[in-house]
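No value in this document is a laboratory result; all are computed from the given coordinates. From a predicted model like this one, the values you see are computed outputs, not experimental measurements. Cβ atoms are built from the backbone, for glycine too; each structure is taken alone.
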Structure P
């Protein structure tokens, strides 16, 4: 059941952990590792929701995204916030990866020591909760050495002091090659501490996944392909003439937001009556938000601007067209919806994760068109919007979307009991 407002606990120092209510029953600890990536936290929450609805468990969802509030709350799901990294300057507008230098959000902890500090906080929380199982979400995806600093102490402690605790990591199935040279170190130093690695893709993709990711072969027996993790399907709706543009975390989305707004100006000339709703993502710098407000000034009758809207995924069918980034969550949400989708994937050297996700979901009908924002103009994107709206939405082909249930069941069961001789 939903329980109104459930408090979120901020943990900046080890002493803060004592303020978090201990579990009333067995507990699962889920860590959305990459603090700037909403997709990791969203998957944690979807799995946590399945856990507490189906099993007598408490779930502790740990993240660093205070801007990203849960759409659904539950009395058995506890939200815990660790101090995040921040882009070095609050007014800097990154347009592409790799990200610029990041700063610590704690004045007394230098940026180069924040990962280790977060690792101590996570370890303190694990000793406080004494979890039946842990899930470190996004663990192989982020920079491996950072993952070792943040997750390594907890994994080592559980391995030595609580061997009955099931230790799992979660992975969206597409590894960035930015840090591929470090993955061997990750496998040797941390993945060996894991009991299972959940990979949230259709099981038919397993062989291809192992071929593309040689580092996974070292732990092949512990790789569990679960199916895609999705939330509740969007509400059914008879969509009015409106378009949604959503940009997730907004880390490198400013240029794309401007492109979509200017494309809509051209599109609306031939399509009076259409409206555009832009959702920037909570981490778009204030300077960028102000510039977008100036760009759409005087167009408030047809363009609406928001930062974050909890529950937006449930409303996708209220729009005739959705324009988004190409991340895992955007693609899976479009797959469950019945609207049309255009994606502008994040693309950078050695960072093709969003493009790969977009192509996979275009093949199964969730996406009508993939647009390279670097090469597009407002006029060319307006033409794509016109062509896409002129056709009915693509038919969705079947894929396995049972990942949240599979991961939740595995976490709830924990380690098999050893038989007594």
Structure Q
């Protein structure tokens, strides 16, 4: 390496290779699928012991256990209740991963074996529906079917090559338990164990379906992420970089450079408002600040509201943001120099009042379908609010009041 590059010490990173920590890399497809599936496992795993409690309780009532065996099975069902809060908080075996998976399957094998031990001799597997507690292990196969971070030997594209033989071994395990309990295997035992295997297969297939849902959700999420990245990249190129280039060209002419700076500030402000209005809960104080900043230097804000950390639902945020933009734009366009803005949130509604010192306009403008104020009022009414004009006390300018409910019905969204 020449040109002095060899003299650079290891502790001095090349500034040309540095990346701002504010910019996160786009998640690749496989990592996003794994993260999405992990979240799904953590969300659903608590339902596993709930299902197993129901299986054990039903088995204790209907299956042919000895008298003390029935009490033990009911005790096991009660003991599983302790697992629900642990799994719900993310301490389940599938959420933890690693060796905990082996313990979970060992638990299923032992419980099924214990059910054979507690059954009356010559009765295990002699009912066509299934062996006692046959579907206790179904949840294990359900989670395994879409479990995303298996140990290296199983981390392959065609996992079914390993999973199907393992399912077959469980069928053989049921046959072994029948043979131990009955001393031999009958045709009824073979059919009963096959039905029992069918319950595990159903759990496995449901897991595969959930896994496909996770893959589809992750890919859609990645598509949205990439689209947002592309839109923001285009914004930086078309609005920011191009204006900066124009400013450099116009540096000898301060007036033109100042005009370009205002254009850049307006574009960034509008984009920030769009980002705010993309949220489910819109922070009012930040929204007001961004909308007002757009008209700084054009209108004097003689009064602005103090809103703190108040937020509103997105449809109301969209209406308020649109109202601020339209009303302040109209005030500046028609010669106003000063504006007062008041906002009140009480009685389950928001009330926005904007008064200016311009020449004013007749109230009939609100009924003119070609005007933006008419469309704004129609939107407010669709949400359960209104836009009205009030007379100005000093007979100059205009006062417009927007009202809307804080909580919007689903039909109005």
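Table for the structure above
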read-out: Test item: log10 I(q)/I(0) by the Debye sum over Cα atoms at q = 0.15, 0.16, 0.18 Å⁻¹, for residues 280-399 alone calculated as -0.77, -0.88, -1.10, pick one of P, Q; value: P
read-out: Structure responsible for 17, with relative contact order in percent (Cα under 8 Å, 6 or more apart) calculated and labels P, Q on offer; value: P
read-out: Given 5.8 for distance in nm of label points 7 Å out along Cα→Cβ at positions 160 and 368, calculated: source structure among P, Q; value: P
read-out: For -18500 (helix-only ellipticity at 222 nm (-39500 (n - 2.57) for each DSSP H run of 4 or more, over all residues; to 500), calculated) the corresponding structure among P, Q; value: Q
read-out: Mean projected area of the Cα convex hull in nm² derived as 34.5 - corresponding label from P, Q; value: Q
